[in-house]
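S.K.: In what follows, structures are represented as structure tokens.
Laboratory data are not the source of any read-out in this text; all were calculated from the coordinates shown. Bear in mind that the values here come from a model prediction, so they are computed numbers and not experimental data. Cβ atoms are built from the backbone, for glycine too; each structure is taken alone.
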Structure I
Amino acid sequence: MTDLVTRSAPALRRAAPALLGYAAVRALGLLVLALWSAARDKSAYTLLTARWDSLWYTRVATGGYGHEVKLPNGDVHSDLAFFPLLPWLERLGAAVTPLPAADAGFAVSLLASLAAAWGIFAVGERVAGWRAGVCLVLLWAVLPVGIVQSMAYSESLFTALAAWSLYAVLTGRWVTAGSLALLAGLTRPVGLAVAAAVWAGAVAALARGPVPGGRARPVLGMALAPLGAAGYVLWVGHRTGTGPLGYLDVQAGWRNGFDGGLAFARFAAERFTSFPAALAGLGLTAGVALVVWLYAAGVRQRLPLPLLVYGGIVTALALGASGYFGSKPRLLLPAFPLLLPLAAALARPRTARSALVVTGVAVGSAVYGAFWLNGSGPP
């Protein structure tokens, strides 16, 4: 990562406007969350660090794996569903600083979100130019579920690793790309999307002819890329005694799997059976249509193959998951390449007009994020 930042990442000076804009959007979101939570007599910091998945990560960080919750309906929620890199970093942070694990997780997420913003800028600038890179970061920041980027969740950490791995692929740094993909695979199940992007880029480079630095480097990158995800999944299977695919049984205990989107389609269709639930159905349908349109726009604009592979797999896994329908916007958060067509379009108007659009959307995102986290269900 040091080599990537010092030798191949855009200079911090070039990324500074994107990073400052990103920090401003996130600060606005946190301010609105604090005010909204205070009005409801809730702790914004607790919402960010000690609820839902954050509690599971902290428990793994402090006590290791092995905790289960058995529900009355027979479902078993096991902490083995949560990949280990974030808990490892929380434990490390608690060991070398005065912070407890939950606070260390929050610090990791804040730092990782900035690293993710820088990596997203680097990818956007590489593909579509400096202005598009800045706009891409701002669009990622103002997503309706952008508040998750500031939570002690693994989305920011994963997106940072994915973005820099993709940038390394685009710049032909294959060992770095594979190493970062390995780490992404230790962060979330969707790490396989990063490994697939490394493979797609490496295979395409090898097929084109001689590779700068020799063919060994892309081959090594390909070998490294899937090791994180594969290693954890195999370890879970060994620990549970259920074989190489035992991780799927763990996910089944959470009523989570992959059915190609059938369960989600039924869920959306059921919204149309009553009013005002039909409005939610319309929103879900429009949201899915927008995601599909954005991906198709990326294909039409001939975005680099690794970005299309990565974005396509993240999108397919998010929309095709059979559970936790309310979490699908969060699961799509790492799919930042989908925003590239919008970023390119936003980069064309005058700066003042673009700034006005982003500011308005940022305010809406901040309000929605505060409303969302103060709700009853997990994000």
Structure II
Amino acid sequence: MGSEDVSHVRSQKLATPGKATILALGKAFPQQLVMQELLVDGYFKNTNCDDPELKQKLSHLCKTTTVKTRYVVMSNEILKKYPELALEGLPTVKQRLDICNDAVTQMAVEAGLACIKKWGRPISNITHLVYVSSSEARLPGGDLYLARGLGLSPETQRVLLYFSGCSGGVAGLRVAKDIAENHPGSRVLLATAETTIIGFKPPSAKRPYDLVGVALFGDGAGAMIIGSNPVSGIEKPLFELHTAIQNFLPDTERIIDGRLTEEGISFKLDRELPRIIEDHVEGFCGKLMGTVGLTDKDYKRMFWAVHPGGPAILDRMEKRLELLPEKLRASRRALMDYGNASSNTIVYVLDYVIEESLKKKTEEDNEWGLILAFGPGITFEGILARNMTV
């Protein structure tokens, strides 16, 4: 599932002095791999539910999401230890957080170590840490536990981004870009980690929208190293981060509605979400592209690294922007292989963008591109970037 190692990539371009670049990618997953065709029976068995109507509805959703496989922390061992997680209406937020806090730290450490290994420099060269998650809550935050798990210096400067949802990965990348460009010589480790256990619930006719999440979301972690002025012969820039912006759409706070309750997090996605994104994505892209004189005429010459919130969002973007099917192939592959893994997924998409660009490395197109994600707010996160591997 994707390029397991991009350390062999040879940059054919020189990075712009002072501009932040992504220098390495890493990813990690829990042990449980779930096949989509087996999900329905397993989910209803684990939650002791035999509602044929809900089962049929979930079966339909599992087909429409286009997901084929995804990784999850949830296991028979966890349900055996915490059977209350599969029951309706019990206060289980403490149990969920106990599981999630440990799980996301473990995955983030594994993704961070994989990323640092590909980067090729000592871990002591990490100066800053940006940590992103919508799956845990504690004080001190997961950034401190991650720093300790990696063995980072106590002088490492940390930034914590909680509950940014699907836009969190690109939000973290925007923050890491600012740090890298304003602290010469710095090297920023961006890590994201998510698990759906925080919102795991039994099926209920009162909450039919829960089934969308069951059919769509997955668990995992991702990591990137970001820094400016790559060291020649040691660091190999993958993407140069030219311009980053964030916009929110007023009066859309309830379109993506997440609430922490005594039963964990409850999410509700409004049916209007894909349409709202479609209506505003062109203007948002125009703001980014205009900084270097690109226009909608350049869409077909660019790469597109779009967080795959779901197939409907990708379909509407493709139609509105008149993109060739291949332009969103990396996003669709990430969705198919990992599901929507919230903030992590942009790492998996970028990994596929690199894999596909290596196959076309003699082509001039796809140097410039957009890294996009959409999250609660509704918030648009976007970065105009250069692919340094083509």
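S.K.: Comparing relative contact order in percent (Cα under 8 Å, 6 or more apart) across structures I, II, which is largest?
M.R.: Ranking I, II on relative contact order in percent (Cα under 8 Å, 6 or more apart), first place is II.
S.K.: To continue, here is another question. Out of I, II, which structure matches 18.0, 55 when Rg and Dmax of the Cα atoms in Å, for residues 13-140 alone is calculated?
M.R.: Label of the source structure: I.
S.K.: I would also like to ask the following. Given structures I, II, which gives the highest value for Rg/Rh (Cα atoms, Kirkwood Rh), for residues 69-132 alone?
M.R.: I
S.K.: From which structure (I, II) was mean count of other Cβ atoms within 10 Å over residues 77-84 calculated, if the value obtained is 13.0?
M.R.: Clearly, the read-out refers to II.
S.K.: Check the numbers for mean count of other Cβ atoms within 10 Å over residues 21-28 across I, II and tell me which is largest.
M.R.: Answer by largest value of mean count of other Cβ atoms within 10 Å over residues 21-28: II.
S.K.: Here is a further query. Work out the source of -22000 here, i.e. which of I, II gives that when helix-only ellipticity at 222 nm (-39500 (n - 2.57) for each DSSP H run of 4 or more, over all residues; to 500) is computed.
M.R.: I
S.K.: Name the one structure among I, II that Cα extents along the principal axes in Å of 59, 49, 38 was derived from.
M.R.: Only one of I, II returns 59, 49, 38 for Cα extents along the principal axes in Å, namely II.
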